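Trainee: Some structures are shown below for you to check.
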Structure 1
Amino acid sequence: MTNISTKLIKDGNSMAVRLPKTLLAMSGLYGFVRLEAKEGQIIIKQDKNHPRDGWEEQIKKVLAEEANPKDDDFADMDVAMADGLNDLPWDGLSYEKWKKQNAKK
């Protein structure tokens, strides 16, 4: 085990530490790493998972949902229709006309 002392330096709004090439070679770390904070120490471990793993599937799912939105805006319209407000003046579309206009074809 090799111990090397170094200094934390300011890097924009963060703090950074320079890791000597020799130390990295000895550790075998490369690519993505995982940081673990404990009292008085930060542990750096190899992370075999890419931080964006699974994003492609999640993006496809969101795009599919946007392409086929659930039409639940009026899912509770039957309950609202029985609220006793039918006698009030209304100049908009009736629920039935709205349903006909927005029927999926």
Structure 2
Amino acid sequence: MMKLYHWTLNAEKILQSGFRDRNSRNTDTKNGVWFTDQLLSPGDGIRKDMRLITIEIPDVYIEQYEEKNEGTEYRAFNIPADIVNQFDKHTPVIYRDRGIYKING
């Protein structure tokens, strides 16, 4: 089981309706939903008006969707929405400690 993290400006909509695959900007193909295996921070492009959604998902569902993420210290996944939506979504309480985001609980 792996805990995955997704930052978004649309947390309420996702919690009500589920995740949606996003369209690729460069092709007609659809991309899934982008997750990381670690909590990212503003240095990684996270804005303070974003909210965090987490899911716990068995590794077997996500292994094939891992992206090459060289030069970073986290793993990234682009998982189809129909897979992600099978699992419970959580919005944990986030706080900053010396400039680093952390989760309560």
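Read-outs throughout are calculated quantities, based only on the coordinates presented, and are distinct from any laboratory measurement. Remember, predicted model here, so these are calculated numbers, not experimental data.
Trainee: Using the calculated result -2500 for helix-only ellipticity at 222 nm (-39500 (n - 2.57) for each DSSP H run of 4 or more, over all residues; to 500), pick out the matching structure from 1, 2. Kindly include the intermediate steps, with their values, before the conclusion.
Mentor: Values: 1: -8000; 2: -2500.
Working through the options, I get structure 2.
Trainee: To which of 1, 2 does the computed value -0.94, -1.49 (log10 I(q)/I(0) by the Debye sum over Cα atoms at q = 0.18, 0.23 Å⁻¹) belong? Each step should come with its number before you reach the end.
Mentor: Numbers: 1: -1.08, -1.32; 2: -0.94, -1.49.
Traced to structure 2.
Trainee: Okay, moving on. Of the structures labelled 1, 2, which one yields 11 when relative contact order in percent (Cα under 8 Å, 6 or more apart) is computed from its coordinates? Don't skip to the answer; put the middle values down first.
Mentor: Values: 1: 11; 2: 33.
Source structure for this number: 1.
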